[in-house]
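Only the coordinates and a few stated rules stand behind these numbers; no lab work does. A quick note: this is a predicted structure, and the numbers were derived from the prediction, not measured. Cβ atoms are built from the backbone, for glycine too; each structure is taken alone.
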Structure 1
Amino acid sequence: MTQAPSILVIDDEIQIRRLLRISLEGAGYRVYEAETGQAGLSEARYHQPAAIILDLGLPDIPGLDVLNRLRQWSTIPVLILSVRKQEEEKITALDAGASDYLTKPFSGGELLARLRAIQRRALPDEDEPVCRFGVVEMDLGHRKVTNHGREVNLTVKEYALLRLLVVHRGRVLTHSQMLREVWGPNAERHTHYLRVYMTHLRQKLEVDPAHPRFLKTESGIGYRLADEPGVKAAPK
């Protein structure tokens, strides 16, 4: 019998740990707990869990320091827990290697969905050069994008931005990450570039650009390509 995947919860609030344990065990996960950052790092090394749920506010070591130390030796997916209105901390955590974030309070359904998404993204690449979302198809091998089967003309920057979102589909990409990747390290403060180009992409690819289904805004943080049943790599 295949052993159930394990999740490590690093959080000093016992009520949160109890809530997470109920949700996770109900979904078939094995759960390990740690109430401090140092204990969490030890548990991560010992158990090598499938994913880690990490609170940013810990009593001994800041959650961001725990993440930085973890990333020195591991690529285990990490879902950050944070309170609302701490956008700078969330951005910093994503830039430091967090897989995703979840704000408190949260629903059990959203927690499980985000966990499934970060675990999918941690799987080895299967070298599938075509991605579909809705009626849009992006052929990375041939640098071709179609909408309803008709080729879409994208500028170099539009294509680069869409490719970045597709490669990291389901993951929140921060403004600085996207600007650095597409425009270079000296463009990180020019967030208006992203607003303009995301508007262009939505107009060319979304059915309702004013209410995008796939090209999502994470307010104050960045953007993501929605990771849902309609977004998948196409078979070869």
Structure 2
Amino acid sequence: MKLAISGKGGVGKTILTALLAREAFRSGFKVLVVDADPDANLASQLGFKEREITPLIEFKDLINERTGGGRLLKLNPKVDDIPDRFCLQKDGIKLLEMGTIRYGGNGCTCPENYFLKALLDHILLARDELVLVDMEAGIEHLGRGTAQAMDALIVVVNPDKKSLETKKRITALAAHLGINNLYVIANKIRDSADKDMISTELPTPPLGLIRYQDEVRKASRDGLPVTAENIENEIADIFDELSRCLSL
């Protein structure tokens, strides 16, 4: 199962990625998590210390070796060995942190972009783990083939207009790329008014609802991993529903 998780910044997609990864591992899956968000915070949510992980984009010599560097770049650099060489593992979950991919007005042709795009393509097309990709707010950097290789795109929203507007934009992009399975998870739900807003704004019911927990806010504020002690039923239900929808 290959899942990408997106949404407006601050909606809780990184925390959800970490919690779903742990639930998947508990359910018996091999799990590889990819942090493809330039504002990378997934490592800390999985319990890694800051010094333990180096973003792949910082391996300049390796990237230049694989892409050829200079003006004549290899469009399909060798990347199939990268996940096993560079991923870190903690509590049974493997992690790769991509680093910031730069974009120019007409698309950047730097070696780093070619390398990271080829790596993401490989992970989604060829790896046999359950893969969770924590995306940045949009999905513009996905190619059509890569996007269609995903089993599902999950968009996280909060009960606020801005996150729901971002969801509409992502939905339009997903349709253009041919992503057939798009699901919404509503996070930080405090009361019935929040539920009513989500129901009114979304054309179909969300895959799951996650209650607001002040413990989650405090852990995020302090840079600590968020546990699912108070929302473990919601996370388990969401994973079970995903498995059912995708016939796992």
A value of 4, 17, 27, 21, 17, 11, 3, 0 was computed for P(r) over Cα pairs in 5 Å bins from 0, in percent, for residues 131-194 alone; which of 1, 2 is the source structure?
1
Can you spot which of 1, 2 the value 7, 32, 37, 19, 5, 0 was calculated from, given it is P(r) over Cα pairs in 10 Å bins from 0, in percent?
2
With distance in nm of label points 7 Å out along Cα→Cβ at positions 99 and 115 computed for every candidate in 1, 2, 0.6 is reproduced by structure 2
If log10 I(q)/I(0) by the Debye sum over Cα atoms at q = 0.18 Å⁻¹, for residues 91-154 alone comes out at -0.88 when worked out from the coordinates, which of 1, 2 was used?
1
Comparing relative contact order in percent (Cα under 8 Å, 6 or more apart) across structures 1, 2, which is largest?
2
